[in-house]
1. Assign the value -6500, calculated as helix-only ellipticity at 222 nm (-39500 (n - 2.57) for each DSSP H run of 4 or more, over all residues; to 500), to the correct structure from P, Q, R.
2. Please compute Cα Rg over 2.2 N^0.38 Å, for residues 62-157 alone for structures P, Q, R and give me the label with the greatest value.
3. Compare percent of Cα pairs over 29 Å apart across structures P, Q, R and report the one with the greatest value.
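Readers should treat all values here as calculations from the given coordinates under stated rules, not as data from a laboratory. These figures come from a predicted structure and were not determined experimentally.
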Structure P
Amino acid sequence: MSDRRQSILDAALSVFVEKGYSSATIADIRRASGATTGSIYHFFGGKPDIAVEIWKTANTEWEKIAISKRSSETPKEMIQTVVLGLAEWALQDRALFLFYEEMRIRALTDPELVEILTVSKQGFEEAEVVYQSWVKMGAVRDMPWPLASALIVGPTYDYLRKCGGLERPEVNAIHLAESAWDIVRQS
C-alpha cells in the first residue's frame, strides 16, 4: 500500500472518530491528510469507500490477533481466543474499535456501506456452521446461532465500549473469555 494511500486512511479514521462518519467530509479528510482531493479520489471512490477499507482492515486485524492466540482448534480454545482477540485488538486502538462498531451498525441502513454488511454476514454464516458442528459433537449447547453469538461476544463488545480509562482491562478480558465459554459449553 502506498504511503499516500495509507496517510489518507489514517487521516480519515481520525476525522471519522472526531466528527462522526455522517458529519465528516472529503474536504476534512483532505485537510487532515495533506492530500489533494484528486489524490483522494485516485485511491477511493468517495467517503464510503474509505470507510469500508478502514473497516475491512480492522476486521482482518481482529481475526489475525484471534488466530495468533490459538494453540488448538478445540471449541473452548476457539471461543476464548475470539473474545481475547477482540479485546486485545480493541484495546490497542480504541478509536478504531469505536469506528468499527459505528460502521457495523450504520451498514444495516446505509446502502453505500453494503460491503461491510456482506463481509459481516459471510463471517456470521461461517461461524454458524462451525458452531453447529460443535453442537453435533456435544461440545456446546444447542441454541440458535444469533443467541450463541450474542452470548459469546456481546458482553465483550459492551465492555469494550465502556472500558475507556478502566484499570487492567486485559485482566477483565480473560474473565470475559472464560465466561463466553462457560455460557455456551455443554454441561
Structure Q
Amino acid sequence: MSFDKLKAVILTHHDVDHIGCLPEILQECGDHIKVYAHELDKPYIQGEIPLLKDSHLVHRPKGKVDDTLIDGQELPFCGRIHVIHTPGHTPGHISLYLRQSKTLIAGDSMYSVSGVLGGIHVPTTPDMDAARLSLKKYLDLDIASVVCYHGGLSNVHVNDQILGLSGELIYSELKQPRK
C-alpha cells in the first residue's frame, strides 16, 4: 500500500518494535493520517515518559496520538473494527477484531509458532494476571484467523486453540497457592 492511501495507524501497544517507524510514517504522510492507541500507552508513544521495556534508548521513537481508544469501541475501517483492551504485555495493549473477516489481530497478547497459538509470551509480559484475563476476552469471539505479531498467522481451529490455552491458564491458576 502506498502512503498516499494510508488514512490511519492503529497501534496495539508502545513497544519499540511496534512504534519504531511511526516518526517516518508521520513525516511521509503529513497531517492527513490519524494515529490511534489506547490512552494508557499514549504517553509512552508520544515520548512523555520512557518506554517500559526500552527506557535505555537515547533516541526513542515517538509520535502524536490523535485519538485514544477504549475497550469495546468500534472503528469505521475494514468493515468495522472492534477494539479489545488486552493489558498485560503493556498497560494499554489492545487487540483488534475484524468482524467481517472474523480476524483477530492479537498484537503481542499471544504468540504463534508454525500456525499453533502458544499463549502468552511470559518473558515479555510484565503483568501476567492482566494478560491471563485478557486472553479470556477472546473466548466470546467467532474467530477464523489470528494474527500474532510474533509468529504470524494461525487459522486452524483457532477458537479451540484459544479455549485450550484459557483452560491451561485456569488450571495453572488453581495450582498456585492462595495469597
Structure R
Amino acid sequence: MLELITGRAGTGKTARIMNEIRQAALRGDGNRVLIVPEQYSHEAERELCGTVGDAASLYAEVMSFTSLAQRVDETLGNDGKVLLDPGGRLLCMALALESVSSRLEIYASARRAPELQAALLKALDELKAANITPELLLKTAESCDGALAAKLSDMALLMGAYDIAAGARRIDPADR
C-alpha cells in the first residue's frame, strides 16, 4: 500500500516513518520501501540503520526515484537491454569518434583526448535532454557558416555514431 505523508519541515514526518518501519521490523514484517529524493538517499539509509538497527536491510529499503525506475525496468523487463554506466558511455563515445573521425572537421582530435570525449558526452547529454536529433543539428548546420556549421555537423555525426556504438542491446541513461 502506498502512503503519502506530507507536512511542513520539522513536524516529525521522518521520525514517524522511521518508527513505523522499526515497528514493522519488530513484527518481522518486511518489504518496506522508503522513496526519497536522490540527494537524500544516503542520509535516509543512515537514519534507517540508526533507527531499525543492523537488520534494517532485511525489512526495508531506501530508494531514490532513479533506483525505483531501474527496479521497475528489472522487474518488468527491459528486453534484456543493459543500462550503460559512465565507463560504458565513455567507451561508446570513443568508438563513435573512431568510426567517424575521418569525416569530422572540428572534433577529429577528440579521438586521442579522453577529457574532450567526456566534454562531448556532456554536450550529447544536453542535446538529448533538449530533444535535439542529429537530423535537426544537420538542418541547423546548413543555415550556418564557418566553425559553427562544422561543429553542428560534427555533433550530428557523433550523435548518430554514438547511438550505433551503444547498439540495440544497451540503454543510454540520457535516452530515458
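1. Only structure Q yields this read-out.
2. R
3. Details: P: 29; Q: 21; R: 44.
Looking at the calculated values, the largest one is R.
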